[in-house]
Structure P
Amino acid sequence: MKKYLLLVGNILLYSIILYVVFKGETFLIFNVFDEVEFLRYFILQTPLVTGLIIFASVVLIYSLLFMLKGKNLFKICSFTGISPKNIAIIAITGGFVALFTTSFTGISFVREAFPVLPGFMDAVYRIKGPFAILFAVILLIPFFEEIIFRGVYFNELRANIPLTAAIVLQAVIYGIFQMELIVGIYAVFASVLYALPYIWTRSLWSSVLIQNVSALCILLLWNFGYKFLLENLGDIGAVSFSAMGLTGFVAGLYFLNGSCKAKQTASVQEVNA
């Protein structure tokens with residue numbers, strides 16, 4: 001019982017820190033920094049910068065918190081190397097995730113039933129400011145986001161409860177912090193996807209990589225003609241490409257799992273030889 005009470009206490013502590021930083025920095029950005037014309041223009045042109053500031057601040061606080069416990073957050077996250085083969089599989093899988101995401105939001109039924117999804121995509125991925133800044137922010141956000149949700153939340157959960165329950169709970173927490181119901185529901189499924197490569201490769205770089213590739217591919221597709229291609233193809237094209245993306249990333253996960261199992265088997269055989 002004591003173990004579970006400590007688990008609940010830690011999860012609540014992490015969540016309170018994340019929520020307070022989110023609310024506090026959002027207030028500062030939109031009520032204090034907003035008074036400075038240059039900063040207001042910069043934030044409006046690159047809204048993801050707000051998320052980057054929040055996530056980076058939370059990771060800094062978590063790092064200090066773990067230091068007080070005598071632990072190293074980055075060691076707990078396990079940023080170990082990944083084989084070139086697995087890097088290729090993860091990158092291709094991320095590309096299929098992007099294909100599914102952009103195509104799915106292009107289906108007319110989805111646009112009409114859940115207008116928040118294409119609206120969210122447009123707000124986050126449409127290039128309005130300097131491309132180099134948006135590109136850098138999209139690369140950095142997954143790094144800090146994965147430390148928070150997979151490195152901290154997920155590792156805390158799976159150290160105390162069964163793995164399947166830990167995967168589900170960290171996904172639910174990730175969805176809740178999207179602060180938007182429909183986006184949050186999508187994020188729950190995405191969070192499972194991000195957790196699996198981490199479990200199989202035992203490196204948080206895998207989750208960061210799949211998010212990076214996916215985000216960059218969405219950025220390119222969303223801004224360089226794919227949206228208009230879907231509009232011309234209609235629902236048949238959008239559904240077909242969605243199915244292709246879904247099939248591709250499921251197959252990517254399958255091959256990644258097989259590759260990791262084969263590597264672990266080979267390592268065991270070398271030890272026993």
Structure Q
Amino acid sequence: MVIGFRELLEERRARGAAAGAFTCYTLTTAVGVLRAAEVERAPVILVVSEASYTAPEGRLLLAALAAAAERSAVSACLQLDHVADPATIARALEDGAGAVMADGSRLPYEANAALVREARALAGHRAGVEAELGHIEGGEDVAAATAAAALTDPDEAARYSEETGADCIAVSIGNVHGHYAAPPALDWVRLERIRELVDVPLALHGASGLPDTDLRRAVAAGICKVNVNTELRERLFAELERRVPETASGLRLLELESALADAVAEIAAEKLRLLAG
């Protein structure tokens with residue numbers, strides 16, 4: 001069943017838990033995520049990257065994931081991730097996205113805040129808006145070894161929250177997208193200060209590669225949303241490498257698709273258990 005973005009995050013925050021937000025490049029991936037969510041009885045966010053959505057068949061993917069969310073036995077929300085183009089944000093909202101991430105993190109502060117305010121106006125009361133302050137380095141769609149970039153300033157985050165009306169703020173505390181170039185060292189003091197000053201749900205991107213202890217600690221420190229992408233793709237490719245040779249005989253595509261969904265479900269379930277609080 002579909003749930004509002006802010007409603008989902010506030011429910012998780014009240015429980016001292018975090019929502020798992022999983023990037024889904026295919027319907028098979030979403031099926032695996034929802035299987036795990038139903039077993040763990042946890043709400044989830046199905047995330048679509050900008051590159052996926054703006055591809056020729058991207059609107060069909062969004063529609064397919066929206067249908068999957070509607071038919072799920074657990075609460076689910078569909079979000080377009082990391083977009084800086086208002087026209088793309090507007091189109092995704094029209095196509096049924098329940099939330100968008102208006103990513104102005106590469107822009108100067110005022111331009112960043114203006115983009116989020118524009119997204120907020122486009123979303124109105126019908127959809128959620130996530131924003132990013134500081135900058136989380138790395139690519140969402142191609143995993144590479146990356147070092148942390150500009151960290152979120154707590155005082156600036158408080159001002160940003162008030163000025164933009166964002167429902168959720170993604171923080172940069174040493175986390176990166178993709179693979180970590182060195183063992184991650186999250187700035188826990190910074191996160192604690194942000195949490196003290198900002199009264200909206202906080203998101204942690206770049207969860208792939210973080211130790212389980214860090215994920216649990218982040219949730220305990222007030223993170224309400226955790227994005228997972230790279231680990232899902234790694235598991236998918238490993239399963240493809242293992243299963244294609246044995247399913248190629250007879251072209252057993254249905255068997256292969258089911259195995260891929262199960263592989264995704266395995267990783268998603270592990271993450272959801274860590275985020276349960």
Exercise. Can you tell which of P, Q yields -27500 when helix-only ellipticity at 222 nm (-39500 (n - 2.57) for each DSSP H run of 4 or more, over all residues; to 500) is derived from it?
Worked result: P
For this session: Assuming 17.7, 61 is Rg and Dmax of the Cα atoms in Å as calculated from a single structure, say which of P, Q it is.
Result: Q
Exercise. When mean count of other Cβ atoms within 10 Å over residues 5-12 is calculated, the result is 21.0; to which of the structures P, Q does this value belong?
Worked result: Q
Problem set entry | Structure responsible for 22, with relative contact order in percent (Cα under 8 Å, 6 or more apart) calculated and labels P, Q on offer | Q
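Read-outs throughout are calculated quantities, based only on the coordinates presented, and are distinct from any laboratory measurement. These numbers were taken from a predicted model, which means no experiment stands behind them. Cβ atoms are built from the backbone, for glycine too; each structure is taken alone.
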